[in-house]
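For reference, the structures are reproduced in the following blocks.
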Structure P
Amino acid sequence: MSVLVLGDGPIADRLRNTVSSDVEAVVVVTEVDGGRGVGPVEDLDDATIDAVFEQPMQKVIAGLQQAHAAGAKRIVVIVPTIGMSGGDQHAVHAALAEAARITVKSAARQWGAEGITVNAVALAPEEFGVDPAVSGPVAIAPRAMSGAVDPSDTVAWLCSGAAAHVTGQTVVCDGGLWM
């Protein structure tokens, strides 16, 4: 059975073409614009915060609501790891990623009694157009793995009946750059 993937861009397209499930599943790709909103927090104006944080976060919430209304039993939200590590000059991107992860936990608690699992998969920042050097990876994983990690199998597993016991979690799928 196909998985509904909400969002645009290369991550969404890749998952749309590679992920299927044995249960109703929806994947929500957080729309992080890594090229916009870069700079000190005090320099961010309301229009930038709205475009780079508020509107994408509203799409995450709307995607979760759409998944629930459609009867999905597995919901996966894709976020960058920058929310977990922070990043110099990228506070708005980190805030969006972390807000999405917190919302995943809340939805998992709320809908768990209905047999719905909600999880996040965190990808390397460059997957979202964020300079990987700013996110402060703490691992000694070789940079050669950057861009070579395909999250499709991880997302497919979280969308499957086999993952019915995992909810409210964030699985980091970046080749060991952030741990």
Structure Q
Amino acid sequence: MEDPELGPSAYVVLGLTLQHGEITPYELKQRIATSVGYFWSYSHPQIYAVARKLAAAGYLDERQEETGRRRKVYQATESGRDAFRTWVNSSSDNMTELRDLAILKLYFGKFANASAIRALAAQQVELHKARLETYAAIPQTRSLDEFALKTVDLGVRFEQVISQFWQDVEKEFS
């Protein structure tokens, strides 16, 4: 059973802390951007607040560097490890959320002109092709475990499908 006090944002921080050991909020921000940030949006100020909350609840140890920038450094406690293991081993009945401004605009496309829809579609094709290239390069540039590689595989497949979708929209309104 997952801790009702912890939400997905807390589990992101706990998981990355477990993966990387001692970590600063800035390093968490960097890790999120190059890993779960591809499929889980996370605001940067939220990182600091969540880390403080987890430390106050005893899920993370917090220490401040003695010299230099005197950054806070976090490390998972045994309670944090246990909470994360409980969460990661539980099932999820949540469906994938799709929040996409371009799709929202397409939904209301009857109020737009065909050239605007074509331009929207063309732009989306380019954006999704660029993201597809990013995903395709990840296994060649980083060492990932089989589970992280599965998420990259899903990203590649998603970008292939969505790129094709926008290509079809662009053709349909040409």
Structure R
Amino acid sequence: MRPQPGTHPDYYLHYIGLVGSGNILDALEENKLLLISTIASIPEASADFAYAEGKWTIKQLLQHIADTERILAVRALRFARRDQQINPSFDEDQYAAAANVAVKGIEDLMDELLAIREATRLLFKPLSDEELLRSGETTVGKTTVIALGYMICGHSTHHLKVLRERYLKGL
């Protein structure tokens, strides 16, 4: 099942469109393989590289993917459990600035992302179609559990593409 138009904010369309699979568990697995292959190509010596002034470093970008997946997965859990409180937004730049990535290497970030992905997979694995279609409110609009799952994959895919095209291409 894929998220249907009108079941999520328009903002999600770009990200959902980056996900090929029609099954959320397959999509999470395909995206995990993309994470592994892309991160494995990053030289540790380049981990603190930013392609332009004011842009995140590679480590900050990877931490952003991890932080965002955690936040979106918590939203999916809350909506699947019929929690109707509005989920607050988060400031990605504030999170990036506050994350102590200096103590992490590329391998640490890979381990973190894979652990988070496994937790996300285990969250989605037992959900029925009815649970996947449950919805809740965020500050950018109403969305479904399945749309959040696809957003997780599409968001990661988007940033891995940026990583390959803007960070790793010139190394």
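Couple of notes before you dig in:
- Which of P, Q, R yields -20500 [helix-only ellipticity at 222 nm (-39500 (n - 2.57) for each DSSP H run of 4 or more, over all residues; to 500), calculated]: Q
- Comparison of P, Q, R by distance in nm of label points 7 Å out along Cα→Cβ at positions 33 and 161 - largest value held by: P
- Structures P, Q, R, by relative contact order in percent (Cα under 8 Å, 6 or more apart): label with the highest value: R
Since every read-out is calculated from the coordinates, none of them should be taken as a lab result. What you see is a predicted model; the values in this text were computed from it and never measured. Cβ atoms are built from the backbone, for glycine too; each structure is taken alone.
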